[in-house]
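Please go over the structures that come below.
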Structure P
Amino acid sequence: MNSSYGYVKEIFQSIQGEGKYVGAKQLFIRFAGCSVNCLSCDTDYYAEDFFSIKNKIIQNPVSSAFLANNITESYDLNSFHSISITGGEPLDQFAFLKDFIKSIKKASKIRIFLETSGFYYEKLLKLKDIVDIFSVDLKIKSSFGVNNLQSIQKFLRSVDTNKTYVKLIINKNVTETEMSSVLKILIDCKIKEIYLQPLNNISYNNKSENVIDFLQKNEIDAYFIPQLQKFMEIK
């Protein structure tokens, strides 16, 4: 089996605090690096020389096979809902990501949960048979200064929507034009639900309710879920 090298920021176990699987116990593997350059990013994804698996210090870069072996030796993977691969943007290290997933799946039956910005749809499509759950962000300029809706649409048209859910982070500056564009993609890709998240966990009162009303009136189930991990003061 192929083994590529890549950079890991951190590994930890915690509770999923966002989206459809909020409350699930997961093992989080944060890949280093991100090329998306969102405004208002709140994540430290910069690579360091070392990271740890429990109390074991590992040097970067690490091989995908070595990483998978050490994770299976260090954790009872049956105690987790899934492994959440997050970032940064994990797809920036595509070969490493793909080889790691194949290695960990060969060693266990753990589900793979991939958190991604959705910008790189061609790479995402190459993973659709080995990733069990895709968590994809719809990014709009009012929240992040970048827009990935066209790329997301191409991906959602081609993937099993039963194993994919979408999140949308909003703030007080979200526009009707942006929401109309989001709705068009959801309808086109037969997505029936969306998970809304307030930027920086700030309540936008009527703005949030207006967005929910707009989606619900167009037969899209909208769930407004702030980042649970920040209220719980956990990772």
Structure Q
Amino acid sequence: MKILLIEDERKTIQYIKKGLEENGYEVDTAEDGKTGRALGFKNQYNLIITDIIMPEISGKELCKELRAAKIETPILMLTALAGTDDVVEGLDSGADDYLSKPFEFKELLARIRTLTKRQPKPGNDSYLRLADLVLDLNTKSVVRAGKKIELTSKEFALMEYFLRNQGRVIPRAELSKHVWNVDFDTGTNMVEVYVNYLRKKVDRDFDVKLIHTQFGMGYILREPT
């Protein structure tokens, strides 16, 4: 069983990680919310444990972004903020449970067992995703890192085709045929223009770029290696 632990205090990380591994759990760690978010989007976990007050992105914001991206992994919040309002805000942001510091390790294990016992929600074929990018086929909407991206109908169709063929180089002629239903015309730059539109909306404001050009061959949607 794999757990993501996001905590900015190294001693706390070492203490929790050591205890979890002694109890048979596999643990990935992050010392700030931004790194934790990247791991949460990239990998599949049985549980995410996160502090609230962290560098870069708070635990509450992290929860909101994960839920906006349709990631339903159970989330347990650890924090020294034990007031009722803090608990409510944490749960409203998308967390499933809340444990106040300091805590007994056996209580943490009990909370983990309870959260991971829950049956995972069935997969939803209406979502296509890569990293923190999610396309919803039902609502015709696209979200990246919790931010809604407005696309035209043709941009949406192009994004959908990229996601259905992620990790594969797609020639311009193939995009022209499947997105525009026309044979590729070497005298037009229609494909390049629309790929550029997508890049401006999907990649420009984000550190990690997903749409890449394979010169002389076409385009590929993937995370950087």
Structure R
Amino acid sequence: MIPINRLTSRDLAQQPGAKAALAIIVLLLIMLIIGQIHYLRLSGQLPTMLGVYSSLGTGLGLLAAIPGTSLRIHHYILALLLLPGCRVLTRPSLLYQGLLVGLFINGVARWGFAGIVETPGSLIGDGLYYSAVPAFEPPPAVTTENVTVFWPPIGDTTVAIVGVQKVGAVGVSVLINDVERYAGRGNGGGEFVFARRTSERAYVRMAWMVRGGGTLDYTRAGVVEKDGRWVDPPIGWS
């Protein structure tokens, strides 16, 4: 599987192997494009296609210049952009047409007809912000009847950057077994108590809340074992 989820600089920096995979894909595309240019020149269609792609490039440049938004070339849009260059009647062109039509169908089926211009918030979607996450400090207090989860004061720390906007936390959200059981505001440290079942594990995650009621990235799961032991969550996001 290609280790590329989204073509954003932040995601490429966070995904192991993504930059190398992108470099290989770009080099491969350049080689294929050079081949198509050769066949278009031989068929006499190169001047026409240069005009088409000059117009497309100008349009994309104007869209990219819209302030406060990001240009997003989705799968289906990339397929539509490359298909005109496969109009020459050669076997490689027929192969490329099939691959691009498949890319179009896959992109629409997976993500829908997403917009080519998006705000930074919509661009992230359900992906990670790579934000700061709350610490379980001190560790949860576990008894036979309940568990008390603690978190430190928030302060004025910036916990994420969305686009060019700095986002600060205003509260904490707590998930117990992937169900939100607590969502509260306040800059001071706090605690949340939930009933414990000794017959099963409890998985606990926390995230900072932002204005408007949204949440940033959750911690990975800390675990309350059946015997009452607390296992700290691994470093990272979920």
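Please treat every number below as a calculation from the coordinates, not as lab data. Since this is a predicted model, take the numbers as computed values, not measurements.
Please state which of the structures P, Q, R yields 52 when percent of Cα pairs over 22 Å apart is computed from it.
P
Can you rank P, Q, R by Rg/Rh (Cα atoms, Kirkwood Rh), for residues 159-214 alone and just name the one with the largest value?
Structure R gives the largest value of Rg/Rh (Cα atoms, Kirkwood Rh), for residues 159-214 alone among P, Q, R.
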